[in-house]
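Dropping the structures in below, format is structure tokens.
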Structure P
């Protein structure tokens, strides 16, 4: 029976469910003697085999967001993926599977999972989670199998549902974004990058009303995203491979999602669209993505 694992240091405690897609269930920050829960549902009892919708944070891999009609464009041809949110294949295949625990210590955890059908390529993902002082560092490595000669489009991301308040006023979010990818009526990326009003608001800092945003934004190189509650400030930095953020404001939370590419990036890149974050993974070129969440 899978069990939840909690890693901690003097500044924070993070609970992870390897048996529920390696999902984060709780991030509790200890600041000046007070504890603040960052994730929606973090104070609930956590079933180690299932992450309820709208809670915690889940891994998106081996693709992020939506692939229109489940059609994956790759160098070796077109592949069909399960359409689990018609007309899209959404959020990858690993968030509902059980991950293997490789190593655990008081303040760190290492997980991994091998690709399985219906993903058409062999390989695995290694996932490292470490508390380092007042930072939570998460790294994913997508690695092609030694026997796999084909390169394939790969992407990873994180989908946290942050609490909009930590007890008082709603969160303000600022991000070093340069543009928003236009979406059509089916929420499929059109390939057009625009400097929208929401882009400008994110650049200066803004609060989102319920249902006001559900879009993917190109991040400036070396850029960061900052969430500011009256109680604390959370800064989200990333490696060079973190090229995009998705922002989504449902009724009960704010989703702020670091990821390596935009919506349906392989299709867009196949059509000649630039700046999508699209990458190919092979034996010599793993995809390594790191996101660091620091607070003060």
Structure Q
């Protein structure tokens, strides 16, 4: 179906009998051709989650009319949803400090067409990654931060996010703790990579903490940002086995690969609307 337009509908609502049937019947009634489905019913929260992909090869109304019908159904089902055309990629703003390995991975995959995103801006509290951004012709914004200007710097960061019509803020080893207010403003719209296998070894120098404990695996965790440091809903975790011979430096070098991989996977799943927030956890619809 080369000429068809493809769409993604991701939704969640209180779990009652027939909710999936009602949504699919709405799509069928208007001629939407479903090409992919995934769903999960959580018995603990009594919530139903679903992701539906469909195209317009047999659509008998305009997309605007279909959107209106879905919105009316959503109101009756107390349903939260996101509906968009598949090729309408989300706008990504990346925040980074000095380490560039996660940034390089994101840019490389973006340029190769592996990540369905638009990287619209890069911001940093340092200048180390400016040349990299300029090389790839991505707008770079230097927003230095000190203990005295943190509130103003965060306001500038949020203004930048809105200026570029950002859909997701990616903290690619951005070594700053966001304020509670900024975390609340970006709920579900900010992903962080933590260089540790959470919930173990939170905060600073996790590899040093892990080495001290003599761990036999190390990892990296991509999670949504919340006001609780390194406590946000987990999206992706990557791990590798190690042994007693690994130094902290060995662990850091291996960890760089894990961090870049985990963050790229998390961004891809978010961009493809495969993640639903479920209180303090996530549901991955893949």
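Each reported figure results from applying straightforward, stated rules to the coordinates on display, with no laboratory input. Because the structure is predicted, anything quoted here is derived from the model rather than measured. Cβ atoms are built from the backbone, for glycine too; each structure is taken alone.
Which structure, out of P, Q, was helix-only ellipticity at 222 nm (-39500 (n - 2.57) for each DSSP H run of 4 or more, over all residues; to 500) calculated from, if the result is -1000?
Numbers: P: -1000; Q: -10500.
Working through the options, I get structure P.
Looking at structures P, Q, which one was mean count of other Cβ atoms within 10 Å over residues 125-132 calculated from, given that it came out as 15.5?
Source structure for this number: Q.
Work out the source of 40, 16, 11 here, i.e. which of P, Q gives that when Cα extents along the principal axes in Å, for residues 101-140 alone is computed.
Details: P: 40, 16, 11; Q: 28, 18, 16.
Attributed to the structure labelled P.
Given structures P, Q, which gives the highest value for distance in nm of label points 7 Å out along Cα→Cβ at positions 37 and 69? Walk me through the numbers before you get to the answer.
Working: P: 4.4; Q: 1.7.
Across P, Q, distance in nm of label points 7 Å out along Cα→Cβ at positions 37 and 69 peaks for P.
So mean count of other Cβ atoms within 10 Å over residues 13-20, computed for just one structure, reads 14.2; which one of P, Q is that?
Working: P: 23.1; Q: 14.2.
The read-out was computed on structure Q.
Quick one: Cα extents along the principal axes in Å came out at 60, 40, 38 when computed from one of P, Q, so which one is it? Before the final figure, lay out the partial values.
Details: P: 56, 47, 32; Q: 60, 40, 38.
The structure behind it is Q.
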